[in-house]
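Structures for review follow.
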Structure 1
Amino acid sequence: MSKSTSLLAAVALVVTGGVALADDTKVGILMDITGPIASFIPPLQNAANLAVNQANEQGGLLDGKAIAVFGDTTGSAQGAVDAAGKLVNIENVPIIMGSLMSGTTIAAAEAVAIPAGVVQISPTATSPAITDIEDNDLMYRIVPSDNYQGEVLAKMVLEAGNKEVAVTYVNNDYGVGIGQTFIEAYKAAGGKITSAVKHEEKKDSYRSELATLSQAGGSALVVIAYAGDSGGKIVKQSIEGGLFTNFIGTDGLRDEALINDIGAEALATSFFSSPTSPADNPNQGTLHELYNAAYGEGADKAFVDQTYDATFLTLLAIQKAGSTDRAAMAAALRSVASAPGEKVGPGEWAKARKLLMDGKDIDYDGAGGSYDFDKNGDVSGYIGKFVVDGNSYKQTEVMQ
């Protein structure tokens, strides 16, 4: 972890990009910098900063510079409310990129952003509950709902020859959403759930839950949780107890911290689902070249594409609105993300800025694909299948 990243992880709110001048615009970046997904964060901070830096190097935002203001949710609901409150009420940001976890995204939206009339766009929050929030058109995300990922995962599990599996999912917005969707879809497609156990976060031992799951049998254990919390512990304790050797996980478990803790050999027969980009998307290659040129490596890490795209869309929305008027952000965001309009992609800030200043429409297609929001602020998308490859993950399949 770099020195700058360490500083970000140590405080709840950090402003990057120097001292803000009168014409500069602060942009809220809400992330779970500390907490159960902390190991995901450094490359995602880089992705957000890359988008901001490109805007500043290619003409700036509105009449000045973009200033990224990071808020740390600490991976908790109260932390999300506190961090979002600072962004909205103290930093006076016009729009927020984030948060990442479903629970922190929902907490920040319901307690702070929606009451204040501030648009939030999450790059990674997947809970189905987000779809039905009464948000006054203020809540957006650029990954598909877990209602979709659960169905795709069920297909992946059956296609891999697993006709009977045990399932455990964490008792939070993320785990319950995808866990229940997966179970229903898997059973409807002919699979058998030998045992399904909902577990709590932040426990030291899950051996009791694992005993129940193991006794019921199954060719694999499906674990829907975060590797930095219960998910990693469950996999490790299962291996230590000789209970399961084959694991299937979702994006929360597709964390290199799991490989570092468990070892690649022990995960050789496991696979993981995660939102991804279209396989033939040239904009992904463009972003990865730009990202690695700036940071040396890391473009292939989980959710780099989506975090960059969400930040770039946030900046485009402000530029389209022509001001920091919060009430103008939702319409501006929808406009820059969808047709009609001239296509712009990652790194093309100068092109997009000129088109917008000339009064023309743009349509941003990102590294993660195109983002046409429905009435709920949701998008369709792609789910990838990932396997462990050395000390990282390799995508082997993409499903739309």
Structure 2
Amino acid sequence: MNILVVGRGGREHSIVMKLAESPRTDKLFAAPGNGGIAKSAICVDIDEMDIDGLVAFAKENEVDLTVVGPENPLLAGIADKFNEAGLAVYAPTKAAALLEGSKQFAKEFMQKYQIPTAAYASFTDAAEAKAYIEKQGAPIVVKADGLAAGKGVVVAETEQEAIQAIDDMLVHKAFSEAGATVVMEECLVGKEFSLMAFVHENQVYPMVTARDHKRAFDNDQGPNTGGMGAFAPATDISREALDFSIEHILQKTADGMMKEERPFTGILYAGLMMTEQGPKVIEFNVRFGDPETEVVLPLLENDLVQVFQDVLDGKNPNLQWADESCIGVVLASKGYPAAYEKGVKIPELELPDQGFMVHAGTKLTGNELVSDGGRVLLAGAKGPNLKEAGETTYRCLDSFSTSDAFFYRKDIGEE
């Protein structure tokens, strides 16, 4: 099969590496890809949002399956365009992708289908939103309704912080149209975990759990980022809690989307909080999570090409998972998630056995690999337990331990 992966980050590199293992893969393309992806796939210079260009490329190169990584092309209707062209694509339609594209839609959907989540209210008027804050008090969570590149969520510890977030979103238009509506939620207390599933209409095939670390610095200090590392599985999540999440969250969501005439095909990602009342949804994504994908896919023992084929054909892929742990630690550009420098040379890396390196923000300049993003690399390893996987992972980063250009957290995997 000829396969196209759309995207340029660590998530896409992880998908490419897994697809490259399959004997069913003939030609493997990535658009636009990155410096690491180029070692496993043919990178083509087409932007993720150039949907017509991607459709034309898929036709010209007899692509049998396209897998879409990032959210923006999903919200722009890439799956619809591929379907209209008669091209197989594993991704949700624009209508189904609204589950991630609008937090208000997602909250109303969960309320309608009795999917456990935080209590909420939506506002377009700043004065009304502030009155709600004064009534509810803090802590409270303020979210921009639309996609805001992972920056549209404020966990306000004080009423003043929440009011400032309202001013930023509704008054000063910090997120343009994405923040034209804000959703405010009660602040859930507990441990977060992520649960992804391969979905086709009402068929749901869950993956292992994962947990990511959002804060930039050790001990969960510093600003929120796109994720500074992750591990899988989250061993403190009981079988009972997992079964509940699958039945009352993932399956109810797939069934509800069918009833809403927005049938879902693709990766359904539930960001969950393990509260005293049980698991509750913090957010839905409609694609592989990042950096969770980088630690979940290495534990998958199935042929990923076969999994995609089976799910699209309505067959049970009979997912098999290694009885191991996997940890990934992000190497980030100094200054991330604020301003940072690009184009910094990345040294040659010697990886220990069982270690691997995923490229998130890199590019080739001639024969030289340089940084091209805030999150640059993700070092990872599998092991019989979190401790051993973590020890191997951190050995992968020895070359950067005294770097002035990059940084990484030293406590990923500590539950």
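Could you figure out which one of 1, 2 the value 2.9 for distance in nm of label points 7 Å out along Cα→Cβ at positions 139 and 363 was computed from?
The read-out comes from structure 1.
Among the shown structures 1, 2, from which was the value 17.7 of mean projected area of the Cα convex hull in nm² calculated? Before the final figure, lay out each step's value.
Values: 1: 17.7; 2: 19.2.
Checking each candidate, the match is 1.
Here FRET efficiency 1/(1 + (r/R0)^6) of positions 107 and 219 (r between Cβ atoms, R0 = 30 Å, to 0.05) was calculated and came to 0.20; which of the structures 1, 2 was it taken from?
Working: 1: 0.20; 2: 0.45.
Traced to structure 1.
Upon calculation of FRET efficiency 1/(1 + (r/R0)^6) of positions 283 and 299 (r between Cβ atoms, R0 = 25 Å, to 0.05) from the atomic coordinates, which of the structures 1, 2 produces 0.60?
2
Consider the structures 1, 2: one of them gives -11500 for helix-only ellipticity at 222 nm (-39500 (n - 2.57) for each DSSP H run of 4 or more, over all residues; to 500) as calculated from the coordinates. Say which.
Attributed to the structure labelled 1.
Tell me which structure, out of 1, 2, gives 0.75 once FRET efficiency 1/(1 + (r/R0)^6) of positions 251 and 323 (r between Cβ atoms, R0 = 30 Å, to 0.05) is calculated.
Checking each candidate, the match is 2.
Upon calculation of log10 I(q)/I(0) by the Debye sum over Cα atoms at q = 0.11, 0.16, 0.18, 0.20 Å⁻¹, for residues 91-194 alone from the atomic coordinates, which of the structures 1, 2 produces -0.32, -0.68, -0.86, -1.05?
2
Suppose mean count of other Cβ atoms within 10 Å over residues 27-34 works out to 22.4; of 1, 2, which structure was it derived from? Display every interim value, and only then the final one.
Details: 1: 27.8; 2: 22.4.
Label of the source structure: 2.
To test your reading of the models, identify which of 1, 2 gives -1.08 for log10 I(q)/I(0) by the Debye sum over Cα atoms at q = 0.27 Å⁻¹, for residues 243-290 alone when calculated.
This value belongs to structure 2.
Readers should treat all values here as calculations from the given coordinates under stated rules, not as data from a laboratory. Here the structure is a predicted model, which is why all the values come from computation and not from measurement. Cβ atoms are built from the backbone, for glycine too; each structure is taken alone.
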